[in-house]
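Below, each structure is written out as structure tokens.
Only the coordinates and a few stated rules stand behind these numbers; no lab work does. Keep in mind the model is a prediction, meaning the values are calculated, not measured. Cβ atoms are built from the backbone, for glycine too; each structure is taken alone.
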Structure 1
Amino acid sequence: QLSGGQQQRVAVARALINHPKVLLLDEPLGALDLKLRRQMQLELKRIQTEVGITFIHVTHDQEEAMTMADTVAVMNGGRVEQLGAPTDLYENPRTTFVANFLGTSNFIEAEVDSSSGEEIVLKAGGGKLVLPGARCSAPTSTGGKVLVGVRPEKISLSHADDAGEIPEGRNRITGRIADSSFIGVSTQYVVDSPVCPDFEVYAQNIDRDPRLVPGAEVVLHWNPAHTFGLDAAQDAEAGVEEAV
């Protein structure tokens with residue numbers, strides 16, 4: 001009896017024997033366990049490169065899509081929400097649905113204070129944040145609202161006692177750690193902040209600060225270049241349920 005991985009290899013071989021111009025793969029790895037699924041992702045990518053034909057791969061697994069595809073189309077309600085390279089969709093989502101569906105995003109509702117074209121200065125929670133103009137798809141007239149987005153892995157977390165050591169020019173907000181989860185390669189923190197009640201931070205486990213525990217007062221800071229801006233009229237929770 002063939003294993004799940006062997007069955008998938010046989011199915012792909014049968015489909016390729018007639019030299020099709022396009023091969024449609026509809027959730028081909030959904031029944032495999034995690035380790036085998038990752039092996040098959042790389043093998044399918046290798047096969048596609050060798051045979052040189054277009055693979056259309058349908059999947060609900062965001063990591064699978066990002067790993068395998070040269071071009072990703074994110075579908076929402078039967079229409080294409082955004083089309084592009086995986087890195088472009090992840091780093092420059094045009095809607096909250098795409099930002100939440102591909103990975104995790106933190107959103108802060110902010111008000112435009114000034115705009116020079118190259119950068120936008122925004123007010124949020126009594127402080128100011130800087131956003132590159134090229135990464136903002138929302139109107140930037142003074143007083144307008146913008147959803148400021150940043151990915152959890154882009155953020156650094158410092159204890160409040162070390163706030164003076166944070167380099168100038170970084171976006172920063174304050175908060176209190178509400179929860180932390182050690183998952184091996186990183187620790188995932190949930191921070192309660194005045195500008196976002198459930199701000200998520202993924203910190204690599206390199207030099208762990210033992211003071212960063214639930215209840216600790218902290219400063220979250222990141223390079224402004226890692227910030228993106230979306231129209232505040234959008235639902236900040238769009239795509240969250242679909243990504244679960």
Structure 2
Amino acid sequence: MIRAVEVVMRLLAFLFVLLVLPAFRPGPLPDPEAQAAAQVRAAARAWLEARYPSLAPRMEVRVLRLSPEAQDTLAAAALPLRIDAPGRAALPRGRTQVALLGGNDTAGWSRLGWALLYVAHYDSVLIPTRRIAADEPLTEDALRTAWVETTTFRGEPLTPAAFRALRADGELLAERSLREGRPLRRSDVRPPYAAEVGDAVAMRFQRGRITLLLPCKAREPGFVGDVIRLYSPDTRTTYRARLTAAGAAEWIETL
């Protein structure tokens with residue numbers, strides 16, 4: 001009987017070791033490289049927030065590479081860290097190399113090495129929810145807003161604020177055919193032309209005390225304020241004129 005009890009107790013002890021103790025095993029040690037990158041990323045965020053407080057919320061910092069001496073120092077222990085970028089006046093965008101300083105304001109700061117960062121920029125950008133044909137008016141129901149990385153964006157992104165500001169002056173048209181799902185640029189939209197090729201334009205001609213209103217045809221498209229070529233069938237002459245309104249212009253010179 002005693003022998004049987006001993007066997008049962010040993011079996012229970014074995015099951016305890018097998019099932020319970022693994023729960024108390026320590027997890028894997030933190031990756032020294034990840035620790036160093038996290039310190040640099042936090043210091044870089046503080047640097048951006050101090051220098052560009054209004055733009056920092058739209059930036060994301062990625063650590064691409066650390067110098068060997070900085071990697072070894074930061075992997076060994078967590079240190080107060082500061083980013084130094086002497087002579088850098090331009091807004092950091094994309095790959096950016098900075099100096100790493102360790103220490104404090106009392107004892108002073110010393111150079112630990114360098115870091116190669118990637119500063120990504122993001123913004124709210126308008127995106128078509130369907131294909132929009134060239135010259136088609138843009139309406140809000142055909143657009144949606146998305147948080148888009150604009151670090152390498154070609155041209156100026158069309159943000160909701162920019163769209164509202166442009167529409168305050170009137171209707172906006174698609175400059176070209178716009179694909180569904182493609183983030184829009186400022187150059188993808190335009191106001192209606194004040195004159196298109198072949199449109200009738202009344203040109204105000206003034207020389208001294210003489211003022212005439214000549215009926216002309218537009219030889220090229222233009223917006224209000226643009227200087228375009230106009231042709232008058234009555235005088236069989238081409239002029240350069242500044243568009244003052246839809247279908248109206250003021251003479252500049254005779255060609």
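If FRET efficiency 1/(1 + (r/R0)^6) of positions 79 and 199 (r between Cβ atoms, R0 = 41 Å, to 0.05) is computed to be 0.05, which of 1, 2 is the source? Label of the originating structure: 2.
When relative contact order in percent (Cα under 8 Å, 6 or more apart) is computed across structures 1, 2, the figure 18 traces back to 1. Each of 1, 2 could give distance in nm of label points 7 Å out along Cα→Cβ at positions 103 and 223, but the derived value 1.3 comes from 1.
A value of -0.60 was computed for log10 I(q)/I(0) by the Debye sum over Cα atoms at q = 0.15 Å⁻¹, for residues 31-110 alone; which of 1, 2 is the source structure? Computing log10 I(q)/I(0) by the Debye sum over Cα atoms at q = 0.15 Å⁻¹, for residues 31-110 alone on every structure in 1, 2 gives -0.60 only for 1. Quick one: Rg and Dmax of the Cα atoms in Å came out at 21.2, 67 when computed from one of 1, 2, so which one is it? Label of the originating structure: 1.
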